[in-house]
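Heads up, there are several structures right after this.
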Structure I
Amino acid sequence: MKLPKSFYSWTTIAGAVVASISFLLIVFTLITGLIFPGEGGDYLGIFTYIILPVFLIIGLVMIPVGTIRKMKKDRSREVVREVKYPIVNLNDPAQRRVVFIFVVGTAIFLLFTSLGSYEVFHYTESNQFCGTLCHSVMEPEYVTYQKSPHARVHCVECHVGSGASWYVKSKLSGLYQVYSVLTKAYPTPIETPIHNLRPARETCEECHWPQKFYDPKFVTDKHYLADEENTEWNVQLLMKIGPEHSALGQSEGIHWHINPGVKIEYKSTLKRDTVVEVKFTDLKTGETRVYNDSQLSKIASDDTLTTRTMDCLDCHNRPSHDYISPSNFIDKAIAAGKISKDIPEIKSVTMEILVKEFPTTDSAMNYISARVNKYYKRNYQEFLDTGKYVLDTAIAFIQDGYRKNIFPKMKAQWSAYPNHIGHIESNGCFRCHNNHFKSNDGHVITNDCNLCHLIKAQGTAGNMEYAKADSSLTFNHPEDMDDWKETACAECHSELY
């Protein structure tokens, strides 16, 4: 089958070969993915939808480039042509073949381009693409996401949301992220992208309807003391998520902060962990009130401070990537029966180990196993004689808790990404509710515990203290200390590690 002489150049032939091979490989990988779903992992998707299409396009571009170059070269050699510009003459068999190849090839290319573009869109929006493509760089986020309450929500539903404009913004941002990974220019730990996330009302509130989160919630927290018996300490709280009854709407309770009738703005440092000014506006009456913390007057003059209108993410800042502290995940493991409470000093021994920093996860795994076994062999040989299996099971769950919450290579853990829900291990609520913020007319943002929750019961298992139905208890610290009210919880609890 003869083609016009201008098609016979090495560039054109090479382009045709590259395009043909790329097209065949794309078809092959597509069929492979259909026959063996799940095989090949993320790399198969990268080659099918991103890498091979690039080579296909390069090959297709090379064909006309080679043809044009051949025509120019022929003209420079004074090759006589009957016409200077191509004329489509379907009576000419050679031209008819070219037109046929062009039309059929273009139709096939457009068909596969549309299908490929659709698949590329979905592939780049998938959780696997977001979480595993960059391996260890995004490992902390992907691991913590999988154990979060949002594990069935796609990453892009929170990080991008709906609409073409935010999709384009995310892809442009992704180009820099790819560059950072390739050049290893990313920070460790990776900073939380709080400044370029969409407002919570455009993402979170697509599923969560704040006006309907009214009812108080009863919560039981189980903790275990770092003593020989791993003494169980329970606290039962009535969390005032909303008012006493739903008819009051959002007039009180924790979710009052996002009441549609009020607007709360605050001025803070870039990471939003230190608030220096709070402004309250009653949208119905127009009344405003500004609260300032006199202890932070020096910070208040900093030019890097940002002003923000409060929304869900100011408290719920770790909805899908929550790094649980060692004390917390060990308590949960004991409460769930995964670590036996009967192992003497297991809480204390574990905390002593996990306070250390390790260069790699593997070194941490080896140290945990060796240190625990050595400690019990030296101090509790009698227990070890009968409880070796129980201890080995505990070691496995300690290691599992470490792997899911602490990532040495990326320096990612709970202290790097504090959770602002509560006030035990980070200032959280106490960023504003600390009795230091005062307005000119004498109003104070109080740190009264009963503002957000009521303690209905507390104490050791079997010796609980209960409040009456219409009352609450004053917190009784499990350790023997009387000055716990004088300092924020995090001042002590964050120093345990």
Structure II
Amino acid sequence: MQRNPWSTLAVLAFAQFMVVLDVTIVNVALPNMQQDLGFTAAGLQWVISAYTLLFGGFLLLGGRTADLLGRRRMFIIGLLIFGVSSLAAGLAQNPEQLVIMRAVQGLGGALLSPAAFAILTVTFKHGRDRNIAMGVWGGLAGLGGTLGVIAGGVLVDSLSWRWVFLVNVPIAIVLAAIVPIFVAESRAKPTGGRTFDVAGALLSTGGLLAIVLGVIRAEPLGWSSFEVIALLIGGVALLAAFLRVESRSAAPLVPLGLFRSRGLTTSTLALALNGAAFLAMFFLTAIFLQQVRGLTALETGLEFLPMGIAAIASAVVASQLVTRLGTRPVQIGGAALSVVGLLLLSRADATGSYAATILPGLVLFGIGIIATGTPATISAVAEVKHEEAGAASGVVNSGYQVGGALGLALITTIATSHVDSLVTGGMNPQEALVGGFERGLFAAAFFAAANILIALSAPRIKPTAEEVAEAAVAA
């Protein structure tokens, strides 16, 4: 049966919109989750990290599975996993249940997203129609991240934090039901030696989980404790085993030869640092605005809104600038703006005006984070072969998610340790939270500053407008 490609696009884009929305919609609900379920200050970040680690860790396996078993089939399976885990997360009765379901949500997203993108690329032939479809796809993804903070605030204030998850359930059910009507099945042409490489996905994700847990446990136990050292060494050992498996595999999830490209290597590092700075800033600021400044979830979402608008505008401007100036100058400028934005935001306190102490930092950071990521994404795929572009895109996407989770764990540990130290020293808890917020943003600014050095070592590429559009969508 012939399907209308634009109907296919509508279904795919709506599903991707839901996944992207879920990344930001949760942040404004974090204080309510903490109060209701009894999360510790250090444990709360697992609500974010569990999702991003599993999403990033299994993203490449999700794409491989979709190619071999059927893209539509894996898209539906991913949707159902995402919907069921959202229901379970919304009904969670303790922190452990919620974190586990967030991890399963991440797994569902890792199956859903690459399958949807692959379907999109085979549905539209290269040319004008594909460019339009990619523009819609990328635009909705950006819009989802921006609207998430508002939608989360509305749901939390009018219903409860549970609805930031429960809202996904009817959407997933409806989409799963109509996908067979509007989306045709497709598979990659079989080639010899292709495997799923489940071992690679399990080893890499397990190693990263162990390292994140080790960093988090360092806050209550100390870096020299046996448990922390064992977790960190175990995580490194698992990652070493992952590299060994990948180097010997005929069809690795991560072709290590890709990293001979200086552009891909520097871009993966840049996007990992970008993810660390962004997730940490979002996490810390959402808690600060509600627990220190006393805002509601909706008010918090509205205060984040200018950052989202600035990010969308930055995507347009940065895409134009890289065609004129090249990738390196734009990436350096974006990283510098991110640093300035974080340092300005770190000066916020419990009583200062929003316009003077919070808004400038959020807007500059929103501009900078996208102006850093856009040229990095373009550099990532500029030097790789056309047939390896998909793998390169998957690597940098995974790098962003994994970097975000690791950075969030480290920065949250730094901030929480400082809060505990200040409270132990006799400081008022609210003042201590301000001190922890400031220390955490200083750490995030360090990650952003490191991106200036990464950009200086990155190749300077001057792409065409079409290459910029394709790279932006692939990200």
Structure III
Amino acid sequence: MNCVIGLDIGTTSTIGLLLRLPDRRLATASRPVTLQHPHAGWAEEDPEQWWKNVCAIISELLAAANIDGREVHAVGVSGMVPAVVLLDAEGRLLRPSIQQSDGRCHAEVQALRAEQDEVAFAKRTGNGINQQLVAAKLRWIERHEPAVFARIATVFGSYDYINWRLTGERRIEQNWALEAGFFDLARGLVADDLIALAHLRPAQLPERAASEALIGQITHSAAAATGLAVGTPVVGGLADHVASAWAAGVSVSGDMLVKLGGACDVLLASAHARPDPRIFLDHHVRPGLFIPNGCMACSGSMLNWFAENFGQAADAPGVAGATRLQRLDTLAAAVAPGSEGVRALPYFLGEKTPIHNPLARGTFTGIGLHHGPGHLWRSLLESVAFGVRHHVEVFDELGLPATRVIASDGGSASLVWLQILADVLDRPVQSLRGHPGSSLGAAWIAAIGAGLSDDWSGVGAFVEPDKLVIPRAAHRNAYNDAYSDYRALYAALQPLFQHMGTRP
């Protein structure tokens, strides 16, 4: 039987999915990942832990499905982007990876902005000058870890590293190159002068590969470590958010996915690139499409923080068996739209798009003695929805309207949150059933690349629509006012964030 494996190298876990074509899910498995914060604003991980997880997960998948590794005909890997993984000339890791959410390179970002016209840079590369640029992170390493910088032989990303461990081949997948800031959109290639902004030589960056391109085969050593057969094809892979959006049904212009995970991704399918410094740009998996997108740094992680530290007030006897988050949702549902004047900014980890301000911080305002935990909880849910609306407004300004909204990931289980999102956006929101995340997109791109399927829409066989949440017209005015407050609040506090963030 034709089986494929999809792997996702995520921020908090490594996930594997085993499919039998055309439409059967055989097994899933996962292992946790340790996200390290050695200093304020830093985010690092150990790529060796990713590899150990991959080996254990593949073995577990094969055992769970009771199949031999020879029955797996292709492997695809997705992962967070653009994580930075560095190897020396002997293929040894030089340091922990620097994650896409890492905010240490503020000074280097400012230096790049002083050197480059950001509007022209965004038009050329598809992305603005911000903390995700690999050039900024490498300049930080050059300045603070010069011995490491001097030994760099290879720079690539999270799933590129796993592909190398599987095949021995070094490649950079197309969206890593694009989000890294090395890709010239008009010329369709990785440009030497853009590589030079990172103070690298072109030879230090591997060859670029399309997501579905066959880049290599499972080596003898990888086969021994995983249980896969020697010679099994491996494809270029894809960025985790692109994989997830494709699997969720974002397949034609105007489809938009809101991923309510630890962070909140907002991804729109478009036939046009329309670069803008406020947002990111990726290639869609399907040829001829792009995914302009944004990422709010803090969403579910902010809610978990609140629930762990301040959610005890919701622990009084209530709905039997309900989790603390569900009990907080019950309290929030009893509060009127707009949280009776309580406003929150969700910038608990700074913010990426569309404001690109690592110095921004989370806030509550408008609190009175008549407010309770339900008001605070609802204001946090609303703040994420306001952030999504901000992205939609940017898309509209660029002539890229969102015509269909899909919600996925853990937060989409909250009907209270989905209703708030639908009301704030003033459009229906479709939730999903059975979406396993990015590993599904990784598995299906392996099937495409290995010639096991030519049906780009076949990935949809594994995901079903769930609830369609309709906006309530009665809440439109309240949320228009609250959204205006949200935008005005950041504008008013931005000088204070700057002052506090740059204070010695």
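Each reported figure results from applying straightforward, stated rules to the coordinates on display, with no laboratory input. Nothing here was measured: the structure is a model prediction, and the numbers come from that model. Cβ atoms are built from the backbone, for glycine too; each structure is taken alone.
Ranked by distance in nm of label points 7 Å out along Cα→Cβ at positions 215 and 447, structures I, II, III are led by I, which has the greatest value. Computed over structures I, II, III, mean projected area of the Cα convex hull in nm² reaches its largest value in I.
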